[in-house]
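Each structure below appears as structure tokens.
Coordinate-derived values only; no laboratory data. Keep in mind it's a predicted model, so treat the numbers as computed, not measured. Cβ atoms are built from the backbone, for glycine too; each structure is taken alone.
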Structure I
Amino acid sequence: MRFDWDERKSQLLEETRGYTLAEVAEILTGYYVERMKQDNPEQFIAIGYYQNKLLSVIYELRYDEEGEYIWLVTYWPSTKRERQIYEQYSY
């Protein structure tokens, strides 16, 4: 699974929210709950834990000459509703 992101945005997120997009990409390699976020562009929200914190990560599936990869858009601490969704669908 390949990941990519805007490095400037990643640095800004680290300054404002504590983690880089590279760090929160780890959520997508473990257990998470996924939902469709919006249609155009097609985006998904993954809700999962990183360092004992429940986070919500927005991402898109993109393609290049090497095939499919995950483009990380942003993340935030999960809201109360997102936490409920995670708890409802987690094992």
Structure II
Amino acid sequence: MEDKTIITALRKAQSHLGNVIKMVENKEYCIDILQQNLAVIGLLKSGNNKLMERHLNSCFANAMKGTNEERKREMIEEILKINSLSK
């Protein structure tokens, strides 16, 4: 996964979050704020998924090709831990 795609998703989330904060400060309608906040969450999830894809296709794939069984177990445990945190 190209870093540019990941950075774009995260920058969009950052920009939208700034808008959400302004909306709260301006006491705008709660439902409108919630909708924008959900958009931020979606963008962050998208960025996170892109990071995971990059990790699986690079770091993880390289570790699985190697002969270090301990490192392979560590990498699998990392993936499982991150997966449980994302729920």
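Looking at structures I, II, which one was helix-only ellipticity at 222 nm (-39500 (n - 2.57) for each DSSP H run of 4 or more, over all residues; to 500) calculated from, given that it came out as -27500? Derived from II, not from the others.
When Kirkwood radius over Cα pairs in Å is calculated, the result is 13.4; to which of the structures I, II does this value belong?
Values: I: 13.4; II: 15.0.
Traced to structure I.
From I, II, which structure was distance in nm of label points 7 Å out along Cα→Cβ at positions 42 and 66 = 2.2 calculated on? Intermediate results must be reported in sequence, preceding the final value.
Details: I: 2.2; II: 3.9.
Going label by label, the one that fits is I.
To test your reading of the models, identify which of I, II gives 0.4 for distance in nm of label points 7 Å out along Cα→Cβ at positions 58 and 74 when calculated. This figure was derived from I.
Quick one: distance in nm of label points 7 Å out along Cα→Cβ at positions 2 and 18 came out at 3.2 when computed from one of I, II, so which one is it? Don't jump to the answer; show the numbers that get you there.
On the way: I: 3.2; II: 2.4.
Answer for the origin of the read-out: I.
Ranked by Rg/Rh (Cα atoms, Kirkwood Rh), for residues 10-49 alone, structures I, II are topped by I, which has the highest value. A value of 27 was derived for relative contact order in percent (Cα under 8 Å, 6 or more apart); which structure in I, II was it taken from? Only one of I, II returns 27 for relative contact order in percent (Cα under 8 Å, 6 or more apart), namely I.
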